[in-house]
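The following blocks contain the structures, represented as structure tokens.
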Structure I
């Protein structure tokens, strides 16, 4: 928000309008949620006026694309999803996240509609899978080309961040961030190697269409080790504010909102 408009109740009014609109569309018992990034003091203060609970923070990690092709494991095929795969993918996503808070339940039809969304003249959403020699799906992930919808320019970088970026390469040389958002990343039990291969291959395959992969996930997620996030990898945290009759169960992992 522009500094000249802060502390005038704008955020509170927007939150109130959003809740009222949700109630008009889905009734008074509709569940209201909002993601809030760490350090956003104003949004957190506004959320405390309407939220009944807050989730455990998820972490959001930007990972640069690869400049060299990764080595794929033997016996694993990495490819885009096909129409015949949709029932298996929908079942895999649902099974992997059925005990998560805020999990989205996918059907073959909703997945097909998601893949067919073309707001900018070409498909924005993609789904990729790792399969066994028999064709069974071992792992899958969804990606959304944010760069087709918006690009973020880094105007200023403090000296310390510039130095760190020379090694981490999160901000590209032109300082234009075109994120490839990753969602619904899952893999079958015992198939972490296939999931790692899928993650690395996606970083390579979309290298000319995005500057970074951006994934948000629960720090307890089994997907986190696949990413090989280091202690020095830049990251932030996202807290989900919730208004609902029942609070999110703390023993359940959090499926980040889309």
Structure II
């Protein structure tokens, strides 16, 4: 199926306070899983889905992300000179496997506000959003590919996620389902950010992956600050679905 999605936005500007003290010196997205940063698994999933333009939303203190993906020819040459060409090839591949953009979010005013920072680069293109510290283990078809396929099928905004245990639905954006369209695809009636357990309309949760058309930027710009004084992406999506179809797609894998 033709891929109509050419950009990915990866918000990485959060301060990572849940992971202190280690994140005082290392961004949570750069914490290693085996021998690679968490973020690099997400970048590879994005590239595997056919997306080559990746926009990192960072804060002014997160130089580590840019240093990791920026080409360092001097280091490559030093490695080659010391008979470590295999490492030089890895370093080069990380820097050249996609087109990288870096946008500084001066104030951390919520996920919606973070996504809005990519507006100028995105222009009129469709794009995915993937949280930079949230990876999913999968076998064959990746979550992002699954969501893009649903987007291409419906030509509508796709919210990705899974079913969670009921006692945890108040930690997530919760889906209010209007229609079961089959194959894990659901037409949404509403989406509620971190609902009271007694009021949660389902156990389907938004889990850090979305596919958008550029019209989401208008909704974000029109969204007032919500919970915690932040501009919530969930609130912008809730506003959008009053005007057009928005779907929830269950993606494969284990978080």
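Any idea which of I, II comes out highest on mean count of other Cβ atoms within 10 Å over residues 204-211? If you can, show how the numbers build up before the last one.
Details: I: 17.5; II: 23.5.
When mean count of other Cβ atoms within 10 Å over residues 204-211 is calculated for I, II, structure II comes out on top.
Of the structures labelled I, II, which one yields 23 when relative contact order in percent (Cα under 8 Å, 6 or more apart) is computed from its coordinates? Considering all the candidates, the number was obtained from II.
One of I, II was used to compute Cα Rg over 2.2 N^0.38 Å, and the answer was 1.03. Which one was it?
Numbers: I: 1.08; II: 1.03.
Going label by label, the one that fits is II.
Matching task: 0.35 is the computed value of FRET efficiency 1/(1 + (r/R0)^6) of positions 36 and 244 (r between Cβ atoms, R0 = 35 Å, to 0.05). Pick the structure from I, II.
On the way: I: 1.00; II: 0.35.
Answer for the origin of the read-out: II.
Work out which structure the value 1.90 belongs to, where Cα Rg over 2.2 N^0.38 Å, for residues 76-115 alone was derived from one of I, II. Source structure: II.
Comparing I, II, where is volume of the Cα convex hull per residue in Å³, for residues 92-211 alone highest?
Numbers: I: 159; II: 150.
Structure I gives the largest value of volume of the Cα convex hull per residue in Å³, for residues 92-211 alone among I, II.
Each value in this text was obtained by applying a stated rule to the coordinates, not by laboratory testing. Remember, predicted model here, so these are calculated numbers, not experimental data. Cβ atoms are built from the backbone, for glycine too; each structure is taken alone.
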